[in-house]
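Engineer: Below you'll find a set of structures to go through.
Taken together, the values in this text are just the output of simple stated rules run on the coordinates, not laboratory data. Computed from a prediction, not measured in an experiment: that's the story for all the values here. Cβ atoms are built from the backbone, for glycine too; each structure is taken alone.
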Structure 1
Amino acid sequence: MTLQETIQQIRKECRLAMNGVASSSMREKGLTYKLNFGLMQEQIKRIAGEYAPDSQLAELLWQEETRELKIFATLLYPTEKFTEETADRWLAEIPNQEIREQVCINLFQRLPFAENKAMEWVGSSSPETRITGYWLLARLILRKGIKETLDVNRFPFVWDDIYADDLFLRNAALLVLKHTGRQSKQEADNILAKIVDFKGSANPLKQEAYNNITFEFEFFFG
């Protein structure tokens, strides 16, 4: 079976399992794709399990404008063949938050250079790049894929990003600070000291960030 025939077979399986209600719901929530079959994650993983990992197949799937095929790409790309250059290219081609999360969970966090790439991305001048960097770092901390305790002073933009107008940037920055602070009480206190001036701020986003992080650490450390 050729690569194109394999893609057609995958597409056929997706069509047979299509969930129109889920697809419409995603579209209403702003997740727009040229084609969306509305499959649940369990269904996608089940179908992906029928195919052997293949870098060429994954590259072709990634270029498709179909939700499920892009997610299949993140599941079928062999990590040992995925280079730093490919990671940078895929980063620039992420179309929305759902695919960002899927590529971080299914692929990026499993790469041997994941930590270095994440730290590079959080230092980028591009907000879109930083969103992925923050998300990847949070995933690495969560699965204990970080070699040592992270120092938030290495995140040059995070103190502005936690009250950014962009919802995805704001949420990603808050997420990485929460997971970084969970590493130790000392790091949590360091983060709180950095945002103490946010308390009672006239800027509602600063106030929200302060309350959000304070509640997180109070709950986590008791």
Structure 2
Amino acid sequence: MNFLTDSFLSAILLIWTLNHDLLVIVGVSLKVSSISTFIAAIMGVPSGFLIAFSEFRGKRLVITLLNTLLALPTVVIGLLVYTFISRRGVFGAYDILYTQKAIIIGQVILIVPIVTTLTISAVSRLDDRYRKAALTLGANLRQTAWVIIREARFAITAAVVMAFGRVIAEVGISMMLGGNAKGFTRTMTTAMALEYDKGEFVLSVALGLVLLSVSFIVNIFCNYFQGKGRGNN
């Protein structure tokens, strides 16, 4: 019990004093996770809209594949991307293995299916009268899409938040593609795994607390935004 208490108190002190190593690790995590989520949102939201409102051969198969990718292990993605960007891979000449770019690529692949699938679910639940009304009033495809996305903005926001929570907590991709280089590609989760292996629990506990705090703050913001929007409606 004393060990747990001492580790927790030391971790709180580490956070309170804004330890430099802690801040660097948190900064790397927030940077790669935010960029990955932004790129995934740009790719996933329009794709989800197009799949939901388009009729094409193999649509059910595409949705089934997207749902399957939701359960794809991070180590599989890490291995797949590694084969392409390693020195002997197709994109080996670009020398991006063990960089933040490599982590971002892997994380984008991980969460694009999440954003796309949840966007499909969100816009499919909307009353089709929104789309028909917009088309009747002379709206083009882009304007119609904006009307629908605006109506589904709360669910889409939740999808993006969920995607962010997925990447900031993942460890397989960051470890395999980033290499856990101190001050450069070491994220909160990879640092926690390393410190645990070394038997140094204080930094691990501190990073765990920061990780939980970030997730908690993001979800509070999301819930506040959704509640405020519904209140205005």
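Engineer: Distance in nm of label points 7 Å out along Cα→Cβ at positions 38 and 70 computed as 2.7: which structure among 1, 2?
Structural biologist: It traces back to 2.
Engineer: One of 1, 2 was used to calculate distance in nm of label points 7 Å out along Cα→Cβ at positions 14 and 102, giving 0.7; which?
Structural biologist: 1
Engineer: Could I ask something else about it? Identify which of structures 1, 2 gives the largest calculated value of FRET efficiency 1/(1 + (r/R0)^6) of positions 118 and 198 (r between Cβ atoms, R0 = 41 Å, to 0.05).
Structural biologist: Biggest value here belongs to 1.
Engineer: With relative contact order in percent (Cα under 8 Å, 6 or more apart) computed per structure, which member of 1, 2 shows the largest figure?
Structural biologist: When relative contact order in percent (Cα under 8 Å, 6 or more apart) is computed for each of 1, 2, structure 2 gives the biggest number.
Engineer: Of the structures labelled 1, 2, one was used to calculate helix-only ellipticity at 222 nm (-39500 (n - 2.57) for each DSSP H run of 4 or more, over all residues; to 500), giving -26000. Name it.
Structural biologist: 2
Engineer: Ok, one more. With volume of the Cα convex hull per residue in Å³ coming out at 134, pick the structure among 1, 2 it was computed from. Spell out each step's value before the answer.
Structural biologist: Numbers: 1: 134; 2: 161.
That value comes from structure 1.
Engineer: Also: In terms of Kirkwood radius over Cα pairs in Å, for residues 6-125 alone, which of structures 1, 2 is highest?
Structural biologist: Largest one: structure 2.
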